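Each in structure tokens, the structures are laid out below.
Just so it is clear, none of the values below were taken in a lab; they were calculated from the coordinates. As the structure is a prediction and not an experimental result, all values here were calculated from the model. Cβ atoms are built from the backbone, for glycine too; each structure is taken alone.
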Structure I
Amino acid sequence: MSITPSRGLYLYLKTVEIALQDAIVTNDEATILHVLANALGVSPGDTAECLSIARGDIKNPFDEISEDYSGHHLGDVTTYQSALIAALDDEVISEDEWSMLDVLRKIIGLQSDQHAMIEESIRSMSEIDDSGNRRVQRLNRFNTVCPFN
């Protein structure tokens, strides 16, 4: 099976590569990858193939094309927000999760005003969400460790 290059697969693969830098995909990383796969429309078969590509077991199809899938596109803010909330909702944001989120926001070219809107949305949801206060505490920690540049 060979994946067909698309922007969603490109973003997913880049995130998988970060998750595999230490050769292990933790449960926290797997959660973010699952959220991203759903948000980007990546099928389960393609997620498995992306893991093989990231491990170097099979050739990367993005190496053979000239199309540039990086940069900002419609829907990126929602995708990033979904991944960030998934990371905030587990008990701890690990350094691996921070790295994955940081790379994702750089790849999609998230702007500072967009990041501020996401933060404001998360903070406003905290008032109606049972786990909202803890989510905001973890958001503050994430912003300290991975400040938006």
Structure II
Amino acid sequence: MHCPRCDHSDTKVIDARNQRDAPVKRRRRECSECGRRFTTYERIEDLLPMVVKRDGRREIFDRRKVIAGIRKACQKRPVSANMIEEATQRVERVLLDLGEREVPCVRIGAEVRAELRAIDSVAWIRFSSVYLDFRTIEEFRAALDELDAERGDEG
């Protein structure tokens, strides 16, 4: 591990902790050259499936795209970065648990929608309106009615 300040390759771990409810190990490190302390996060890299796009193209799953989509939907909403990270991890877990080599992008979108629905209804409707490509006000109303019906079941 190279120091982010001086790029020296000799750093030592001074503290290591498992992140609660996440497959990530947090390591606090110190550079033996300049003394700077910094934190790294270690994650097991599972082999995620290829994503089959709507036009048939295939590409490697990119968690940054999931995070970016969730962040965009959650702009100016009371959703923490930690909540976004946890939602992304749950989406990845579902994809890994499928055990498939390829997954249609619509399946990933459905998982993201499910996560957003649990986190924030406004973020859910924002994501849905873009992801499902609402073209009419009736499509938008139908999504809102779906949300209202669900809330009616809860309360």
Structure III
Amino acid sequence: MQLPRSRTGFTIVELVIVLSIAAILSSIAVWRMGPSVRRAKVNRSASTVAADLQYAQLLAARQRRPVVVIFSEPLKSYIIRDTDTTTVFRERYLGQDTEFGLDLLDAEPTTLEIFPNGVVRNAGDVTVEIADYGRKIRITRAGQIRITGTL
């Protein structure tokens, strides 16, 4: 009398079903996480711009000379430089090809002059945005820097 052979392992059909379910679940997870990733990038970009504006205030105070921050909207970048010697202290790109991946970097005015006491010649607003989510960084004439609500 011969005992029936027990089969171990999985059939091809079972493997295809499991892999297709895993693919569907992972695509749903990626689709649901997309907005969260965009919001995190925008928030990080806004924090970076605010920190760089504070850095510009620090540089102006340390050197006892005005410092300018020049924004380039087409390049989605800005530089922090000395007004007299045109020495560039920091240059930052926030566009699609960078880790920030911004769709929009808008500054009004495009040039901020920061004096050694922290005062700014003209108040300014910087907007950072990806798709439908954005944040605004505001610097007042008194030199206060705030990240305001979402757009």
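If you work out distance in nm of label points 7 Å out along Cα→Cβ at positions 9 and 121 for I, II, III, which one comes out largest? By distance in nm of label points 7 Å out along Cα→Cβ at positions 9 and 121, the leading structure of I, II, III is III. Of structures I, II, III, the largest value of distance in nm of label points 7 Å out along Cα→Cβ at positions 17 and 105 belongs to III.
To which of I, II, III does the computed value -20000 (helix-only ellipticity at 222 nm (-39500 (n - 2.57) for each DSSP H run of 4 or more, over all residues; to 500)) belong? The structure behind it is I. Quick check: -0.78, -1.08, -1.23 is what I get for log10 I(q)/I(0) by the Debye sum over Cα atoms at q = 0.15, 0.19, 0.21 Å⁻¹, calculated from one of I, II, III. Which structure matches? This value belongs to structure III.
Source structure of the calculated read-out (relative contact order in percent (Cα under 8 Å, 6 or more apart), 16) within I, II, III: II.
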